[in-house]
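The structures come next, written out as structure tokens.
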Structure P
């Protein structure tokens, strides 16, 4: 297990709109995870200017080069990401961090020691839901997630 500290930025459901507030909230991250419904070929390259960016395909994406799921290990911590509209499988053993999007509802939940994270939607505002992203700190085998509500009009 690595003793290094990693900071992850997590963004989802941009639906073709990458807000300046989201970019600012993700600055300084070591990695960025985009959890689908990207809906523009310009967004991932912009995020990759901040940090290496991993992305999955959402139900509104037609870019078939994006995978449906990503399994990644960072600092000895296993991470699994999928948009949330169609889960093909869940890896075993269960990862320490499972990231989804799709619902536009920000959520951090810990079940049986697993952190389930949905950063909410960073794209166009829907209903009464906040516009948000998340940051995750990986340190000494621990996962600490926090939601960041973006101040947008």
Structure Q
């Protein structure tokens, strides 16, 4: 079993419900146990003019191979109406593998640790709720250093899931 962290986001079609549905689907993946979910956060879109996102992070323990998990996440997204029309465009559901155990993965379809992680407060702060305080990424960076360099700006922690 490996500990895997999944970043989740939605800004269309009742975003909080989209995340709750995704959490339920993650809990039903084969060879996988859902072990935790962060609080939900709202964040501004990376592109102007889009609705705010609702974000969270889920922790899984799994024996699935990375690309098999990626395919399962894409199936969950597609089941919730995800359309890939525009990079960083609005979406019903976005599920990203943020960390996969202590692996560095550099495949055409999958980069882990997730690229731009250090710039994504909407991933780092929910991740910090679930991960050990002394977490080190496979590339040697510490979560605490990433948090210190990425202020809690543009985020709003929502009261409950």
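Overview of values
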read-out: Read-out helix-only ellipticity at 222 nm (-39500 (n - 2.57) for each DSSP H run of 4 or more, over all residues; to 500), computed value -2000, structure in P, Q; value: P
read-out: When relative contact order in percent (Cα under 8 Å, 6 or more apart) is computed for each of P, Q, the largest belongs to; value: Q
read-out: Top of P, Q by FRET efficiency 1/(1 + (r/R0)^6) of positions 50 and 66 (r between Cβ atoms, R0 = 35 Å, to 0.05), largest first; value: P
read-out: Origin of the derived value 0.80 (FRET efficiency 1/(1 + (r/R0)^6) of positions 90 and 138 (r between Cβ atoms, R0 = 25 Å, to 0.05); candidates P, Q); value: P
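Rule-based calculations on the coordinates, nothing more; no lab input. Just so you know, these numbers come straight off a predicted model, no measurement behind them. Cβ atoms are built from the backbone, for glycine too; each structure is taken alone.
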